[in-house]
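What follows draws every value from the coordinates through simple rules; no lab data is involved. The shown structure was predicted, so the numbers you read here are calculated from the model rather than taken from an experiment. Cβ atoms are built from the backbone, for glycine too; each structure is taken alone.
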Structure I
Amino acid sequence: MHTPTSAHGFTLLELLVVIAIVSILSAIAVPQFNAYRQRSFDTRARQDLHNVAIAEEAYFLDYERYSSCANQSCTALPGISTLSKGVDLSITAEEQSFTGTATHPKGSGRLFSWDSEHGGLLESDS
């Protein structure tokens, strides 16, 4: 019996082609992944602002006034036990209304705004 002596494996050219393909796919995927991460941090900020706004309304029902707060001090509002890590949130209360803003430093830089007199969440610029 004659056994072939050829080695089984990949040639240098085949390995270079695979490396090139992986590099191209990585160049496409990494920026998309970063954009997804930014949007998720923006969603955290927007959702925390929304939840605190609802808690402000519940607070108003009990005390007939709104409460100013910032970041973790907003956890004193009813139903708010914690805020998302990193969210910068601020509520300014007036006699019969309140305004608030929220952003996340790892997000896209969007500042979400809430105005209880003008319908709630205001459109924000990117």
Structure II
Amino acid sequence: MDGIQGTLSRFITTFSKLDLEGMMMCFYNDATAFFPIAHRTTVLDGKAEIGEAFSNVISKIRATEINSIRLDLEDVKIQRFGDAAIATFHIRDGDLSRRTLVLRRSHDDWLIQHLHASNAPLEET
């Protein structure tokens, strides 16, 4: 699972650095995505739409004079099915951010075919 883990790590690292170009290198051209409703309410179809949506998110973050974000993954689970894999994880950052990546092998590398991102408020204790 090194290839799958490597792609996941590369995506998270470039996202934490707000490196849009690096993030988009992790996606297939015909990838699809669902973003949290706060950012987008419809399916994103293709790398260009996904990149535009991430660009908007990054712009909002940078508008607060932040140049990087901390993304600590929890509950990471990777399931492989031949040339396809599913990676799921949580990020806690005020909300419980749930993420699912569907990856597909391309020669010796793995790329993201679909990203599903949703957020749920954390219960107050």
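Here is how the numbers come out for the structure above:
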| quantity | calculated |
| --- | --- |
| Read-out mean count of other Cβ atoms within 10 Å over residues 45-52, computed value 21.0, structure in I, II | I |
| Entry that produces 50 once percent of Cα pairs over 23 Å apart is calculated, selected from I, II | I |
| Read-out helix-only ellipticity at 222 nm (-39500 (n - 2.57) for each DSSP H run of 4 or more, over all residues; to 500), computed value -9000, structure in I, II | II |
| If distance in nm of label points 7 Å out along Cα→Cβ at positions 21 and 53 is computed and equals 4.9, the structure in I, II | I |
| Which of I, II yields 21, 39, 28, 11, 1 [P(r) over Cα pairs in 10 Å bins from 0, in percent, for residues 61-116 alone, calculated] | II |
| Among I, II, which structure scores highest (criterion: relative contact order in percent (Cα under 8 Å, 6 or more apart)) | II |
